[in-house]
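Please treat every number below as a calculation from the coordinates, not as lab data. Please read all numbers here as calculations on a predicted model, not as lab measurements. Cβ atoms are built from the backbone, for glycine too; each structure is taken alone.
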Structure I
Amino acid sequence: MSKEILRKKLIYLRKTNFTDQDISFIQFKKILNKLNIKNSKIIGGYYPINCEISSLEILEKLETNKFKISLPVTKENNVMDFYEWSFKKSLRVSKQGIPEPFTEKKVFPDVLIVPLVGFDKKKFRLGYGGGFYDRYISRVLKFKKVLTIGFAFSFQELKTVPRNRFDQKLDFILTDKGIIK
């Protein structure tokens, strides 16, 4: 099955099965503790759209625990960068309808929380098809180690995600049912 057909089916499935549910902060914190990631680090999150599982509660708790928070800003040619943000600051809505920070402080996260349309046990993801996250991860890994953690509902799991040479494998996937390592 093509990525486009899978994407449409999974987005429909997510919309029809969506519950206002978050990933467990305890599970997320276990990964950070196990990998000895301290609270001075920069966390890249996302603002949930289109019935994505939310990362906002975790980001808010991380900010309270002195982590620096950042969100993506998309630009022309499917380029994405992360910019510092705080829950005390406003967001603006991008041309794509996604809330994003409007600060000048570009950052390179140590931990990147990645939204998913679908995923498999090998930790490959299916996104919306723009390649934003795959390009970003590939670009950053050339000069910095970044821990990538996908967030998804367990029902978004596929037997195999169709992939090409540009697709980036994630380090972990957290679902409402557990951790895929």
Structure II
Amino acid sequence: MEEIKTTIDDLILIKPSVYKDERGEFLESYNDKKYPPLIKEFQFSQDNLSKSHKHVLRGLHFQLPPYAQGKLVQVLRGCVLDVAVDLRKSSPTFGKYFSVELNEDNKLQLWIPVGFAHGFIAKEADTIFSYKCSNSYTPSHERTLLWNDSELSIDWGFESPIVSSKDRDGILYKDFKSPF
């Protein structure tokens, strides 16, 4: 396993070790003894899978304290552009975003700690995305930032994605008061 620093503190890319032979391949998708200390301080309580059509955009989602979530995400099939927005008021990158392509070939994982909004756009049909969450889903504490907010200026690589009504009705970044 290789830990790769990103341009935003505490946001970590992880490249698992992949073992290949004539049968196929094997990798550990999580091992609490091998992962970085920042991740190991969390106990994961919920795993989610989503399957998305090409050009489906999900996000930018987060949960408010005390139900805030850290997420370890990866693509099992297909490809996404994954985006995390720093919502931590004391961070030098507050309001900035990081994006990375996650796909079934590069097998990269992204650790998104508490205090980030998260979203992705599927770049291939039938993309399967995995989320390992440090807290259970709590609808009353879920919030959504508007995915195409001009103040965030996220380059999703596609102008007219398929989005849910919840994501279309996300709040503007300028109207959000961060509890993080």
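Supply the structure label, taken from I, II, corresponding to Cα Rg over 2.2 N^0.38 Å, for residues 80-159 alone with the calculated value 1.15.
The correct label is II.
When FRET efficiency 1/(1 + (r/R0)^6) of positions 16 and 32 (r between Cβ atoms, R0 = 25 Å, to 0.05) is computed for each of I, II, which one produces 0.15?
Details: I: 0.15; II: 0.95.
Corresponding structure: I.
For distance in nm of label points 7 Å out along Cα→Cβ at positions 72 and 152, which of I, II scores largest? Please report the intermediate quantities before stating the final value.
Working: I: 1.5; II: 2.5.
Top value of distance in nm of label points 7 Å out along Cα→Cβ at positions 72 and 152, among I, II, belongs to structure II.
One of I, II was used to calculate distance in nm of label points 7 Å out along Cα→Cβ at positions 8 and 120, giving 2.2; which?
Working: I: 2.2; II: 1.5.
Considering all the candidates, the number was obtained from I.
Of the structures labelled I, II, one was used to calculate relative contact order in percent (Cα under 8 Å, 6 or more apart), giving 29. Name it. Write out the running numbers ahead of the final one.
Working: I: 22; II: 29.
Only one of I, II returns 29 for relative contact order in percent (Cα under 8 Å, 6 or more apart), namely II.
Please state which of the structures I, II yields 15.8, 54 when Rg and Dmax of the Cα atoms in Å is computed from it. Mind dumping the intermediate values first?
Details: I: 15.3, 44; II: 15.8, 54.
Answer by label: II.
For which of the structures I, II does the calculation of helix-only ellipticity at 222 nm (-39500 (n - 2.57) for each DSSP H run of 4 or more, over all residues; to 500) return -500?
Values: I: -7500; II: -500.
Here the read-out was taken from II.
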